[in-house]
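Each structure below is given as structure tokens.
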Structure P
Amino acid sequence: MSPIISPSELKEVFQNPNLIILDARAGKDIYQNYLEKHIKGARFIDLDKDLAEIGENAAFGGRHPLPDIKQFAETLSRFGISEESHVVVYDDKNGANAAARTWWMLKSFGLQNVQVLNGGIQAAEKENIEFSSGEETFGETSVIKKEGWLLPVKNLEGVENELISHCSTVVDVRDAYRYRGESEPIDLVAGHIPGAINIPFSENLDENGNFLKPEILKEKYTELLKDQPQHLIIHCGSGVTACHTILALDYAGFPIPDLYVGSWSEWSRREGKEIAREI
């Protein structure tokens, strides 16, 4: 199953009893926006509460550390998700808000039939997919037992060791101005991890805000990474938009790379870690 689904393809499976749609929009007052308008049947999944276990100190784990796998299993049960479910996730930033993070977590949990809606909620509106408002009602499922995340992750020490040994390419997917250290709108310090290269996640999209076709993504990343170590570690600010690039790489047919969950929010806060700037 492709990790990306088009609005027209979603229309075709809209009545499938195994279909579960998740609204992964994030930001201020976003739940109120969900209540006002969402794809019919969509269940709201909260970045901070459902997709992360936020600790007291982002220097250890970053701003959006992964929740305990058993806690996430309880979350999936609450949303009525089973191993037979076909889950389609959307947000309003074409995966960059939290849809790609949701996709990564569901895949890493072991679910197979998971897709992100190309173009997000805006594309769904253009396709005249049915919308609704208010709360949605749905039943729970039995908790799926898992022992750990299945997709590869790296912690801060792992990233540091890979850079020292020059055996991995660390890709920072934040906007170029943040990477260069010109300014930092979210975290405390501007700059980047020394040795990391910058490929902004926005380059995964075309002029209409849709994912580039798989063959174009394949050609693009093959060229960008041709002189780099093949093993990839992807990071961003807090391990959310990094999943957008992981999704794009999977869509293009590359092996799924490692995710550095703590990302810049952890590295930049950890005492003694070097910070690079290009200004």
Structure Q
Amino acid sequence: MTMPRVPRSYLFVPASRPERIGKALSAGADAVIVDLEDAVAPDAKADARGGLAAPWSGLQTQARMAGVRLLVRVNGADTMWFADDMAWCRAHAVHDIVLPKADVTALAALRASLPDVPCHALLETAAGFADLRDVARAPGVARLLFGSIDLMFDLDVADDGEPLHAFRSQLVAHSRAAGLPAPVDGVCTAIGDAEALAADTARARRFGFGAKLLIHPSQVAGVHAALAPSADEVAWARRVVEQAAAAQGAAIAVDGKMVDRPVLERALRIVAATSAAAAVA
């Protein structure tokens, strides 16, 4: 099966529970992040790496066959575990890294150890956002991820709504300017609350995010549904595309509103995304 070009969902699974990784790869998410950082206690990190060694090759094969991107979130570049994480990733041919607390210093440390491995940069500190332009344009950075919970702690704010809006917009704008895919929004911690997940994902989509970080397999379907164009949007987009084609370059109005080039491009994007999703399904 062909791997989705741009994942919509990134599901975390603890590196210390290798039996859960195989299940995560079958949960329907586009990408799975094996987490050596927050999900593993400080005194269990060495055991987590050791326990992953034997099943890792088989997990990579399973991911490839399922069309799921398999990533590893390492510990921060400023921690005592980073060097051992880098050595493990080199020894086991890890294909994608999630770098926590990404800034230019952390990226330089990663590149020094793994110069050719694509990096998903997790922006979750004030220092990282101060470096955001350089992080987005750094060689090897494949996508920007929003670490909203850690950023809230760093900034000492208790509301993940309006206080973080400016940071969401920065991630979207810098991703676009650097030619990266739309960024990945942070986790929704309300496990089992479908309405909260839908609202959280809809907000991400309004801001221009293209994916979500997930902490439970039950969140996959809700995120995919909330990120997809609605039936009304698809119908509108098809009307725009069809009427524009029939007009052969002449000005048109659809639903009483003028259609200029940006509006047509948005409609084309929606139609293309709908067709791609149908092909993958």
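FYI, it's all coordinate maths here, none of it is from the lab. As the structure is a computational prediction, the values presented were derived from the model and not from experiment. Cβ atoms are built from the backbone, for glycine too; each structure is taken alone.
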Checklist entry - Taking P(r) over Cα pairs in 5 Å bins from 0, in percent, for residues 49-96 alone from the coordinates of each of P, Q, which one would give 4, 20, 29, 23, 13, 7, 2, 0? => result Q
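Assuming 35, 21, 18 is semi-axes √(5λ) of the Cα gyration tensor in Å as calculated from a single structure, say which of P, Q it is.
Numbers: P: 31, 21, 18; Q: 35, 21, 18.
Going label by label, the one that fits is Q.
Taking -15500 as the value of helix-only ellipticity at 222 nm (-39500 (n - 2.57) for each DSSP H run of 4 or more, over all residues; to 500) derived from one of the structures shown (P, Q), identify that structure. Please list the in-between numbers first.
Values: P: -8000; Q: -15500.
Label of the originating structure: Q.
If relative contact order in percent (Cα under 8 Å, 6 or more apart) computes to 15, which of P, Q did it come from? Spell out each step's value before the answer.
Details: P: 24; Q: 15.
Going through each structure in turn, the value belongs to Q.
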Checklist entry - Of the structures labelled P, Q, which one yields 2.3 when distance in nm of label points 7 Å out along Cα→Cβ at positions 145 and 193 is computed from its coordinates? => result Q
Checklist entry - The value 14.2, 47 for Rg and Dmax of the Cα atoms in Å, for residues 153-240 alone was derived from one model only; which of P, Q is it? => result Q
